[in-house]
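**Student:** Please go over the structures that come below.
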Structure 1
Amino acid sequence: MNRTKPSLAARSLQHACVRIVCEGFPAHRFEGCDGRRNIRVELQTKTGFEPGAPDGRDAVSFVTEITVKPGADGGQDFSGTAVHGRRGERFFYLSWSGEKAAGREMFRRTKIHLHGLTPAQINRAIRGGVLVARVHAVAKDGGPACASVPLLGGGWKLKQS
């Protein structure tokens, strides 16, 4: 029987659960924004879009997994189906789309940065916690939140599972 050992890099990969909560949706759910209807927000992955789940009256939450690996600088780096950006600048996208005469089209994206995660939070999440980021659904112009957004509640939180 030939058993090969996983490489050092493969052994050093670990996984953590992430939950992103987009909250504060207005009652009208942005209907009519720039002539669009049936507006929705989804987690953008490398292969498409993942719908969220209702989280109370005015929020939607998304659950995904990140792979934590050693960074070139000795810190931690991240990858995963929903992780975008270069090393040191990783983030998630929440993509807003709506229907117009020509069909469904994406028109805004909310960027949620991972750089605020602490090594302690990450290490605890690897052992079974959930990393939670909360963002507001509404931009200053009254439409869906877009561009890089601040996290609510002081940043990333760790919830024990």
Structure 2
Amino acid sequence: MPVAMAEEITDANAEFIAFVEGCSDEDWRAVCRAEKWRVGVVAHHVAWGHERAADWINAIRSGIPIPGSPQAHNASNAIKAAQVAGIGRDEVIFLARRNVERLVAVLRSLTDDDLKRAVPFGPAGGRPLSIDGLGRSHLDRHLASMRATLRR
């Protein structure tokens, strides 16, 4: 399963990068209805999310609860969104490639026992989070939002 998860996120990331590469300057500045951020900011959020997912997977495999609350998570995302408001496509593509490599390496290193673990996930109010909950769903959800915004 870890190899399949790694292949899935690699394929999804390639699709994501192709989407980013196809964005015009106007597309990049369009505001996504779901996130209320520009496409470029949502794209950065996806690329940055790979890094966060790798950190969270390492925490889960070590049995370390992921701290925070929904409010703190949303506030952190809002701060990050403001910080990267002017980010360019090339930087997002660079981050997506770099961060997915790290995520894939972590996924490939998982054992069957790692996949059985779950920890309280603060950003979701403490509900249990397992490693399989950190697959490609984050990327898919935000890519769908960007596509809906640009109608493609």
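Taken together, the values in this text are just the output of simple stated rules run on the coordinates, not laboratory data. Predicted, not measured: the structure shown is a model, and the values here were computed from it. Cβ atoms are built from the backbone, for glycine too; each structure is taken alone.
**Student:** Which structure, out of 1, 2, was mean count of other Cβ atoms within 10 Å over residues 51-58 calculated from, if the result is 11.6?
**Tutor:** For mean count of other Cβ atoms within 10 Å over residues 51-58, the value 11.6 is produced by structure 1.
**Student:** Computing Rg and Dmax of the Cα atoms in Å, for residues 35-106 alone gives 13.1, 37 for which of 1, 2?
**Tutor:** 2
**Student:** With P(r) over Cα pairs in 10 Å bins from 0, in percent derived from the coordinates and found to be 11, 40, 35, 13, 1, which of 1, 2 does the value describe?
**Tutor:** Numbers: 1: 10, 37, 31, 15, 6, 2, 0; 2: 11, 40, 35, 13, 1.
Here the read-out was taken from 2.
**Student:** A value of 18.4 was derived for mean count of other Cβ atoms within 10 Å over residues 19-26; which structure in 1, 2 was it taken from?
**Tutor:** On the way: 1: 18.4; 2: 13.8.
It was calculated from structure 1.
**Student:** Given a value of 1.2 for distance in nm of label points 7 Å out along Cα→Cβ at positions 75 and 131, point me to the structure among 1, 2 it was derived from.
**Tutor:** 1
**Student:** Suppose relative contact order in percent (Cα under 8 Å, 6 or more apart) works out to 25; of 1, 2, which structure was it derived from?
**Tutor:** Value 25 for relative contact order in percent (Cα under 8 Å, 6 or more apart) corresponds to 1 out of 1, 2.
**Student:** Another question about this same structure. Tell me which structure, out of 1, 2, gives -1500 once helix-only ellipticity at 222 nm (-39500 (n - 2.57) for each DSSP H run of 4 or more, over all residues; to 500) is calculated.
**Tutor:** On the way: 1: -1500; 2: -21500.
The read-out comes from structure 1.
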